[in-house]
Structures are given as structure tokens and as C-alpha cells.
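Each structure below appears as C-alpha cells.
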Structure 1
Amino acid sequence: MPNIPRQPSISRKILAPACATLLIFGAGPAALAEEVTAKLDIGPGARPVGENWSRSPVFAANGIAATAHPLATQTAIEVLKKGGSAVDAAIATNAVLGLMEPTGNGVGGDLFAIVWDPKTKKLYGLNGSGRSPMGRSLEQTVERSAAVVGAGNGIPPLGPLPVTVPGTVDAWFELHEKFGRLSMRQNLKPAIDYAKNGFPVSPVIAMYLARNEAAFARREDMIGEYDNAKATYFSEGPPKAGKIFRNPDLARTLELVAKKGRKGFYKGKIARTIDAYMKRIGGELRYEDFAAHKSQWVDPACIDYRGYDVCELPPNGQGFAALQMLNILKNIDLTQWSRGSAEVIHYIVEAKRLAFEDVARFYADPDFSDIPADRLLSDSYGRELFERIDPAQAMTAPHELIAEKLESPGDTTYFTVADADGMMVSLIQSNYRGMGSGLVPDGLGFMLQDRGELFSLDPSHPNAYAPGKRPFHTIIPAFVMKDGAPFLSFGLMGGAMQPQGHVQVLINIIDYKMNVQEAGDAARIHHYGGHQPTGIDLDPVGRLDVEPGIPLATIERLEAMGHNINIVDNGIVFGGYEAILRDQEGGVYVGATEMRKDGSVSGY
């Protein structure tokens, strides 16, 4: 589908040099071109206020939600109007998204959340990630993985080997017990009704379903048992946009969760069904793994970035990477250059490369390894890393190219909800790569995650596979405080793009004073490369994907500085952003959603 409404698609080969100076970061149209493609036969219209390449943010006084699906956003608002808290609305939203956006999330995956509670005036963090099977050793994992994908290629992305305990349902109940008002039956009812009666598939999700179906079809041998997934999601091929989709099996699963609570999932019929299914297909996940699972409340860590307290959750996630990047970048005034300049992009990329080396060295389950968090997040260490950046040349490093592992950009959902009392929820949920492992347990209607692919098989690595261990995690919610008050609940979906996206959005808002919608609509960059927590490393200089809104002159300058540039015009690799800003002066919420997804913002 053309990007014409906001951002025309361009190519370096067709962009006339004369128009390069007309483009700013995220801007269009590129009307002057040597060749005009079908996508460029008409550009966007003119807005009466703001930038022509963006939309208006949404303002609301009582409650607001920003999600990747309009019906999920509508669900959140309905729950808020019924007297539910922002957490109630978030649970209902997540259940609906697990049905409607199975390419990004579901009850077979994990969940992380940050909640601002206005009563205690405190941020709460929840780590809802699951652990590896207790009955499989590292040695067995190495041997079995090598038999599937070859020695030295890590854990396969599909089938039973990457499956870890799904943490989402337990996380729902942890959140609900602390902050919920409505019953869980009320919160899960919208998803149950949609699963029974059906809903129309939206365009971007239809595209992802088709991509997933094609990927699964190519690798059925790796999955092993694929009939259940095919029957659940692709019985007539991948659903097209506008097709009514139903999932009665998932409706029954959610009804059981609503009736029996977390025990119904982790110590009842669902856990026993998965145990029997795994035994049948040769997997190791067992009832005992489910029965032992528990989410963990954690304290978000915050750093100061130009007077704003930016907060992320600690490992086993990668949230600290965003904080490390900001600690590097605050050592220079980026606004001495324009937002779309080569200088600004160069500093962002080099900060990412430095921070991600620490991600690969240290980030893992803290129950199994010591993480030097104080050192990693200190101002002095940020200055030390900043001094390593050459302002005129990309860094080099002595590592050989192997294969990609972490860079799966579109397979997550993020959303944020706020209520009339001031509670704000920043929540992210995912099955990891694609829809997950390709495995749908008998009659349950959801796919098990493949998050265990992100373990390292190097026994000396902090992120090495071990029984009962949480793998390194990519999904990260974020929150920003200002002068002790909530300022911004936001996130950005998409593998290793997430910390990079957090940083780019915050630079847009804090440094360049964009509003929350412009900050998300602006063109992005996505860098790939360097060491990885899996031990399967990428080229040290890596590849820098850029959206077409990056000026041609900037691209040429970056290439001269040693960056390997790839222009990508489909939006997939640049993640998905949602945000709610709290206007402390006016007392209203300001919401934004992602043009690269199907989502919407709504309030009341």
C-alpha cells in the first residue's frame, strides 16, 4: 500500500539532486525526481497546522489509549468508561490484540510493563518473561540444535527447542491484583466475544500473516508438528484484509482463564494439555515448568537526559541499551545540526554500536549472572564511551561476519493506556520471531513463543542456555518523568530496533521539540551489526537501513564516513510506535500512534 498520505516512497536512483535540499528528516513530498513512479504520481495535501508529513496528535481529558489495532483501542476506551483502571483496560486490550494481531503477540508469549500509580506516586516494573524447560540441559540443547540447523548456528527459530514458558497470563494477574478494579471475566470478555463472533483482519496484519504463512510453509520440517497452526490460522491460506476471522479455540482458552484464573493456565487443564502435546512432538516443556512459573516485580532504572528522567526495565531485557545510548549522546549538543543531518545520525549510530557491545557482553537473566548496572548507567561511563566516537568516521572492529539473529523487527505489539485518575500503563508483549515457534497445542488456539532462540550456546556466556533460565529479551516498555511527575508513556516494537527507536523518538521530542505524533511519523534509521547476546555475531560496521525521508545529501555524507547505507521504503524494519504524553500544565493526555501499523489513538 502506498505511503503517499504521509511519506512518499523514493529511491536514491530516482531522486534528483536538486530536491535533496528540500527534504528534512521525516519530511516529504519528493516531487522533483528524474523518474516518477506510481507511488509518486501525487503527494500529500497541505495541513493547516503542523508538518505536512504528519497528523495531529489526539487530546483527551479523561482517558486515552494508543494501540496497533483500532478495535483494541476501542476496547480499552470501553473498559475505561465502565470504570476500569488503566490496568484493566491494558489487560483487555492485550487479550484482544493476541487474537487480532497474532503476528505480534498472544498468550503463548511474554510481557513486560511499567505502571505509573498516582496513589503511591511511584513507577512499578513487571517482568513477565518465562523460563526454559527444567528438564533439558545445555549439552542436550547444543546437540539437538546442531541436528536441526547445524553446529555453530545457535538454537533453531521454530519447533520445540526455542519454546519457553509463556509468561503473559501470569503477568495479567499480577497487574490485576495490584491495580485492577473490574473482574478478570469483564476484562477478558471483549476478546472472548471477538474470538467467537469474528472480526475483520486489518491490512498490515494481513501482510504479516501472509509473510508468516510463507515462512512456516518453507520450514515445516523444522517445526515438526504444523497441522494445528495451519488449522488455527491458515485453513484457507493467510487471511486477507477485510476477511472475518474467528478463533473459537482461543475463546475457550480465555473463558477457562477468566473462570479459573492463573491456576487454570499454569496448574490446570491448559498446562496439562501443553505437557501432553510436548511429549507427543518430542519437546521438553512440562507441567512442572508451568506450575513453577512466577512473574517478577522490578524497579525501573532511570537516567537523566537533558532534564528528563528516562526509565527502562533492567535485564534480562535490553532496556538499559536505550539508557546507555542517551548517556553517550547527552555529551554533545545535537541541535547544533539539523535533525536530518549526517552528524546527528552518525552520533546516534555510533552510540548504538557502543551500547550494544555491552548488551552482548552483559545482558542476561540476573538470577544467573551479575550485571554491572551501576557502571553501565553511570554518567562517567557514558562520557568514556562518547570519547571513543570519531566525529568524522565510523568505528571499525575486528569481528567477522556470521549471521543475523536478533534483528526481527515487526513481531511485537506495544500499547499504552491512561485513565482519569492519572494511572498510566506502558506495556509490551510478544511471541518473539514472527508468530512464534509454529506450534499450537491441541485445541488451545494460540501459538507458543520461540523466545528461547535468544539464548547463547556458549557455556561461558552470561546468556548461556540453562534449565529454568530466562533468555535475553528484546521487548522493552519505556516511561519518562519530568520534575517528579509522569511525562511520557511510550514504546516502539521491533527486535533490536526498540532501543534505537526509543532514542530517536526522545531526541525528536526533547531535543528538536516535535510533538508526540511528529516524533513517531518522522523517518527513522535502523542499524544492524556487532556482537550479539546469542554469540552469533554480525559484521562490526554493520548495515544502516534508512527510510526515504532521509536527505540524499545526508546519505552520501554517511557513506563517505564509512557507513553502509540501505534505503528501505516499506516501513517494516523501523518498528511500531505508540505514546501518551501527560500535559502537566493543561492536565490533559496527548496520544500518538504509528503510521507504519494499523493502529489508532482514541480518548474521551
Structure 2
Amino acid sequence: MARYAFVKFLTWAFIAVALVALVAACGSDDDAASESQEPAASEPTPAMEEPAMVQPKVDRVVMAIGAPPGETLEISEMSSVNWPIRPPYEYLLGIDPTGEEGTPQLATSWSLEPDGKSYRFQLREGVKFHNDFGEFTAKDVVAAVEHMVREESTHRQRLFFVDLIEDVEVVNAYEVVIRNAKPDSNFLTALGQPEAGIEVFSSADLESRGGVWPQGADGVAMAGTGPYQLREWRTSEAIIFDRVPYDHWRVNPDFPEFEYRLMDESSTRLAALIAGEIHLADLQADLRAQAVSSNGMVGLQSTAPGQNTFGIMLGPYVNKVLFGEDNLPPAGQTYVHPDTPLLDVRVRAAINHAINRDALNESFIGGEGLPMYNTYMHPTRPGWNPDWVTRFPDAYDFNPQKARVLLAEAGYGPDNPLKHTVQSRTYPYFPAGGDMQDALFGFYRDVGIDVNLETLDGATRGARGRALDFQNDSYIYVTSVRQYLGFAVFNSASNIGARAGLELVEPSNIFDNEVRVTVEPNALNAAWLKLGNYAYDNYMSMPLFWIPSFATADPNIVSGWQFPGSITGTYTHPEYITATPQ
């Protein structure tokens, strides 16, 4: 894999160096900020862009995408699949269309408090709420936090914030301190736009409704501060937005209206794009190539590494007694399923050597996959180790003979084959994922593994997962998750969210006792490096690709779109779609 991807890796490495230089160039010399060792010190963003002068050929630009799994105006029920409500809402911390994370948005700057766990935020002045609900102030931050952590919230992040946030202190109308119970390295990311953060809405609007949110997708959305405001949500059909009727503090969209057209089939989106019914579409690689070569469309690539594509192993679940809980087997038993073959590192290594990554890349994603050398880890993120690249051909690359030798050393062979289940899944935002997953069946079988291909409906799979019922399974997963949340969900026994991957005792301890509680940048980098090295050396997953995201566009209507592609839902930041002039 390193052979076909080395040039691409150098490109990402160069980006990483550039980002480091950019951060260094923009850093503050403020003594107080230095003393606080703030991990994401920030400067105010530039003044609002000038109003758009382009006259688009259409008033409404339409993007076709698969429908979200849940459709509701209630933001605390959106979980991570919250791209439908990102156009009208903003966050304290944003993600720039260039892909830079943790940038000032409704907060202009922030600093770590002397207690080493709480944060002081300076808020942006003069930001308007939709529908004449006044200006954004500190009381709206309080309302947003309280809404997230209330008991009725079903948001995935709720428990994280409930366990962490003790209080929101209003210093004045444009300054707040969020007081936390403990240090947490993910707090700023979880709070902001890069993850399923805390959207800021108008507390005055909520008060005008008697504290009652609209349920489902019907009704009037709670007022936000984004450059688009929601006009109408037609369940399973369309989500329509209007440009705000004033100069927005951040950007004035070219198009007066924007629509997400909800179409689940990629072929249907292509037909609509060719017919001119829509102007942008999420298409799988082969259909995008057809649209570009035969129909004059253009592919618009995301600005950041977008989708993590990796293999997950299920079976080794750490006994939670080891982490202070007693809802699983006795404390003397380290793992829930102590006999799973996936506890043998030789089996996990063999599974990795059985996978032909070049074939997956070329056959299913048109060679667009960039190399992933360690799951969730990237040159632009903390803890990166360039040695992983050098060692990858020997440690991970396609080598069926080595896989057979490792299986034999673990006690498996023709007379006693390793039995293993591959879960067949589909992904609405990544059509190739299902085909790639089914290809694992052939790869495993070719090295002598006795494979069972199992298809489960979502409800059954979820129930079995919550019961920790999977004992010897694997599957391919596609997500934009960052490394903190990725490890927390898929590899940590501390159970931040679902326990959905391979867990081992030592890395769970590293994550809980070092990564999670460290906020000083150099120490955090060292903690991530330690955890990353362990995960790499012990084959905790099957790293596959970083896949850039593409939108296919009609150049007669759309001239460009700068979007990061690294947020769940992928197609965010529609306010930066640029119009082809009349």
C-alpha cells in the first residue's frame, strides 16, 4: 500500500507542516495565554466578507443527498447526524471551509482557566439571530448548554457534557466561563462544530414558545445565527433554506436559497443532475466519472481529509469491573468473551495481511483513497509517528502467505480453520462501503479462514451490540470521526457512547488516564503517540483509507464549493457554494 500511496502521503505531510507553520505564525505572545497553556489559543477572525456581488443564474441551488436517519427540528435529538441543521446554526468554535478546526466562530477567543480544567470565552458582538430575535449574548450560551444536558436530551454527546460541565458562569454579556469538573482534552472539539457540538440558538425564541421545542420536522425552527435560515423541511423529500435578509457577520452566500434534496439512490441523483433538476449531487465514484466524462459535470473535492475507512474487529470487550463498574462478568475475568480468537495478536495481524488494499482502492473507489497507516491518526493531528509509514509494508501490507503462517502459529490450519463472521452493512453516504465489506469475505477465505457472511437489520445489530453479544466478527466502517471520539467509541472500555470495536486493557488505561485528562499540547501529543504506537503494534483495527469527499456539480450553475468534508454528513458549509455568473 505504501508503494501506490507514497506520493499522496508526502502531499498530506506537506499540508501538516504548513498547518503547523500557520498556527505558529498566528500564535499570541500574551503572557496570560502562555501561563494557561491553552491548547487552542485563538485570534479573532477577520471582519465579515463583503456582500456577494455575483448574480447567480438560479435563485435556489439544490444539492442531492441521502436522507438522514432521523428528521427533526429538535437539535438535542440530532446526535452526530446533524448536517441538516448546520446551515442555520453556529457554534462557539467552528471549522473553516479550508478544513482548519477549532477556529473562532461565536467565540472570538478562549483560554484555559488557572484551575486547569475550565475555559473562559470572549463572545462575538453584533451577531444577529434570525426572525428579529435580537443579538447573541452570554445568556444564549447558557441556554444552549442547559438544553444539551437536560434529561430529555437523546443527543449522543449529552452524557459527555453532563459528566464534565459543572456550571456556566456569565461574567458579562460577552464573556462566559464554562466550569468543568475535570480536565478533558476533547472538550473544545466536542463543544464546537468539528463534532456534533452544541448549536447556539436564541433563548428569547425559546422563551416565546414557553420553553417548548417543535417536534419532528414540522413547525418553525428555533432561531439561529447562521447565514441561512430554515424555511421548510419536507420529511424524506427536501430541506429548504433562505439566505438571511441582512449582511451576515461571516459570509453572504451567493445563492438566495439552498436546498438539500433527499434522494437515497445514487443513480437517481445522477439522472436528476443530468436533467437539470438539481445542481450538485453526492455520487459514487463510477457515476461521478460518468457525469464528468459524458455529461460535462465537474467534481468538487473537499479541502480536508474526510472519511475514515477502516476495518473493525468485535469480540474482545474489556470487563467493565476493571473500570469501576459491576454490570458484567466477575472481576477475575478480564474479558467478556475470554475465548475469542481475536484476543490473539497473531490472528489480528493475519487478518490485516489478508486484505488487498490496492484492490479495494482501485475496484471500489477509483484509486481515490489516500493511505491510512493507523486508524483515526493523521499527519495533521496529535501523536503522528512517521515510522508507521516506513514500517507499513512489513507490518500491514497484503501478504497472504504471511497471513497463513501467522494463523498456523496461532493454532489454525486446514484441519482446524479459524471461524470468523463478516458483517455485511450498507452506508447511505458511502455506497462503495458495502461492496468493500463483502470483499473481505473473499480475502479471508483465500488465506484459509472459514468465513460466515451475516446481514443484520439495524435494530437487531444494535441490540446485540449493546448486549456485547458479538464474539468473533469484523466489518468495514466509514465515518468522519476524529481520533478522540473514534478511540472512545470503538476501542475504549470507558464507554463514551457505544462499545463498537476491539478493546484491550492497556490502551483503555492509556486513553482514560493520559489522553483524556491532558490539555497541555506537548504532553497531549506524547500521550497520543503512546496510544497510537500501541494500537499500531497490536493490530487493534484494519486501517484502510482516507477518502476525500467529492460533490458532482453542474458548472453552468455552480463555479465552486469550498467545504471541509471532514464532518459527519460530509456536505456542510453550503454558504460557500459559489455561483457561475449570469
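From 1, 2, which structure was mean projected area of the Cα convex hull in nm², for residues 204-507 alone = 19.1 calculated on? Working through the options, I get structure 1. For distance in nm of label points 7 Å out along Cα→Cβ at positions 76 and 108, the highest value in the series 1, 2 is held by structure 2. When P(r) over Cα pairs in 20 Å bins from 0, in percent is computed across structures 1, 2, the figure 20, 54, 25, 1 traces back to 2.
3.4 is what came out when distance in nm of label points 7 Å out along Cα→Cβ at positions 116 and 388 was calculated for one structure; which of 1, 2 is it? Numbers along the way, then the final one.
On the way: 1: 3.4; 2: 2.8.
Value 3.4 for distance in nm of label points 7 Å out along Cα→Cβ at positions 116 and 388 corresponds to 1 out of 1, 2.
Where does the value 24 come from, among 1, 2, when relative contact order in percent (Cα under 8 Å, 6 or more apart) is the thing being computed? Please report the intermediate quantities before stating the final value.
Values: 1: 24; 2: 21.
Only structure 1 yields this read-out.
Each reported figure results from applying straightforward, stated rules to the coordinates on display, with no laboratory input. All of these numbers come straight from a predicted model, not from anything done at the bench. Cβ atoms are built from the backbone, for glycine too; each structure is taken alone.
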